[in-house]
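Each in structure tokens, the structures are laid out below.
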Structure P
Amino acid sequence: MKRLMLVFSVLMGLCLVLTGCNNSSGEFTRVRLCEVTHSIFYAPQYVAIAQGFFAEEGLQIELTNGQGADKVMTAVLSGQSEIGLAGPEASVYVYNEGKEDYGVVFAQLTNGDGTFLLGRQAEPDFKWSDLRGKTVIGGRKGGMPAIVLEYVLEKNGLTAGEDVFIDTTMQFAAMPGAFLGGQGDYVIIFEPTASMMEKEGKAHIVASLGKESGEVPYTAYFAKKSTIEKDPRLIQQFTNAIYKGQQWVDSHSASEIAQAIKPYFPDESDEILITAIQRYKEQSSWKKDPLMLEKDFYLLQDIIKDAGELDKIAPYDKVVTTRFVP
């Protein structure tokens, strides 16, 4: 992890040197951004850094890995990070707790689930009903991966806890190792880890949660309400850069995207990067703009409520702001 953070720091510095001329003021504002995990699923974000879109907006990104939406929200609320990238459910939970300075969502990055279901054997004819009586390692209780997994099971006539057991006892970072160590019958994993495990013959991708669940506001950026009120210019600059990253990803090929984000995945082969990116492009995982639609926000809460993780629905106009969408 320390090595990865060092690579990030060096590359961000190079990005500023190479693209700083596009910033008319010549001054940069440091933004501490905490991401929920490190994944190709967030390609538009890495593109925005690598292509200098943040630098053009006068921002210097300091990226850290929170390893869980709860930890990302804690970092934002405690002031350790200005901006967090995680599931919007984190903001809903905090708002419903009655906290005055809660996390407000201002930009959506991904358009659906980014995990893939992996099993121990190749299953070319896999059906969701094959999970009956099985255990799936599904991530933290109340987190988006586990919630959407339960949603997909329900869509296919399966009830979590009765027909299928979802193991929600571990954080995402621990899941690949647990599965490879013999726990569970299946596991849900983000890219590039999913493709890497498959290439090494340690697991096999049998289904896509993103394809099966459809459009869901899965990952978004949020900041404290007070931060947005005190520094709207920073939030606007950040959103502008993300939008440019989304547009760039939408208009470029998987191989071009792989080349752009390679510095953020130095240990992955070009083959793995291209394969993973193509999977995400084919299932429209990335938003083309940062707008979180009201209907999608309420769909998300319906899914969370059906999973038994939500007692009341949070209002869109309180938890989400659209004022910064280009």
Structure Q
Amino acid sequence: MTDLISRARAGDDDAFRALTEPHRRELLVHCYRMLGSLQDAEDALQDTLVAAWQGLGGFEERASMRTWLYRIATTRCLNALRAAKRRPARAWDIPGITPPDPTRLGEAPWLEPFPETLLEGAYDLPLGPEARYQQTESISLAFVAAIQVLPPLQLAVLVLRDVLGFPAAEVAGMLERSVESVTSALKRARATLEQSRPVLAERMGSVSLGSEAEQALVARFVAAYEAADVAGVVALLTDDAFMSMPPIPLEYLGRSAVGGFLEALFGARREFALLPTRANGQPAFGAYVAGPDGARRGTGLITVTLNDDGICALNWFENTVFSWFGLPLERGPE
């Protein structure tokens, strides 16, 4: 390690990559948790690596390279949060479909899905003994959305302490705060999350990934959705099912409300096809609609969160995320 650091300080690009590459994937996930947006997370990660390259001469090796990189990444994310340059909410603009009145408006319209392929290797993190959340829980859309409402400092402390398990003294050093300040911020963050714990637990999902139960439920969802069968989809929903569609802030809570939206969607007499993928540890689908020429064009990405009672959450995202999942924007007639 010392030799690599010396070579990197002397301008050796390969040595710098050898120092940072093992941490790149987990740092991207860390930035995503803090910012809720893969686009913003990628920007923060690039800023982190540039800052690390430029600041390597000041790395005193009193902390590990991993801790030092987390310190830089967290600072870059905090700067982004405080700059308030967030993707704005967008008005409904889908022609031919009039959605019902929403149950409420979402607070994090910038939320984006995270491809499963980018999580490979990030689930095996060396978590500290004080971590409170499993890796699968802490990358769920429900958890990432919930922590977006926290003030920046509380958000950073919660992720570093309860998700990654860094000791309080180490987090204080990363954030250049006192241990008392960190402890206080964590207490307030936990109190905020505690208020929504029942709902959060419901939307994190509990069906084992890749299990027969998951596969059977997903197969029934696909069949009903592609058949534009509102009753069939609604029958799979839990009583407290939730639906959102960032960056459009409309949110629907409950089986009846979600069913009302599906009535408007399927009532447009469009033919759907779903192409499977995975996002945030849950099944996801590229949704395609057949045009007059028979070609199927991607309209958005649907993520499906499952628990033992059925589908507890549906999230729709724009087709601009397709490239992250290796999904084509258009498919030929079937």
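Values quoted throughout were computed directly from the atomic coordinates according to the rules given, and no laboratory measurement underlies them. Everything numeric here is computed off the predicted structure, so don't read it as measured data. Cβ atoms are built from the backbone, for glycine too; each structure is taken alone.
Structure summary
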| quantity | calculated |
| --- | --- |
| Identity of the structure behind 26 (criterion: relative contact order in percent (Cα under 8 Å, 6 or more apart), calculated), options P, Q | P |
| Read-out distance in nm of label points 7 Å out along Cα→Cβ at positions 106 and 138, computed value 3.4, structure in P, Q | P |
| Structure with the greatest value (metric distance in nm of label points 7 Å out along Cα→Cβ at positions 58 and 242, set P, Q) | Q |
| Entry that produces 61, 45, 33 once Cα extents along the principal axes in Å is calculated, selected from P, Q | P |
| Entry that produces 5.0 once distance in nm of label points 7 Å out along Cα→Cβ at positions 82 and 266 is calculated, selected from P, Q | Q |
| Mean count of other Cβ atoms within 10 Å over residues 90-97 from the coordinates reads 20.8; which among P, Q | P |
| Structure from which 20, 34, 29, 16, 2 was derived, P(r) over Cα pairs in 10 Å bins from 0, in percent, for residues 218-273 alone, options P, Q | P |
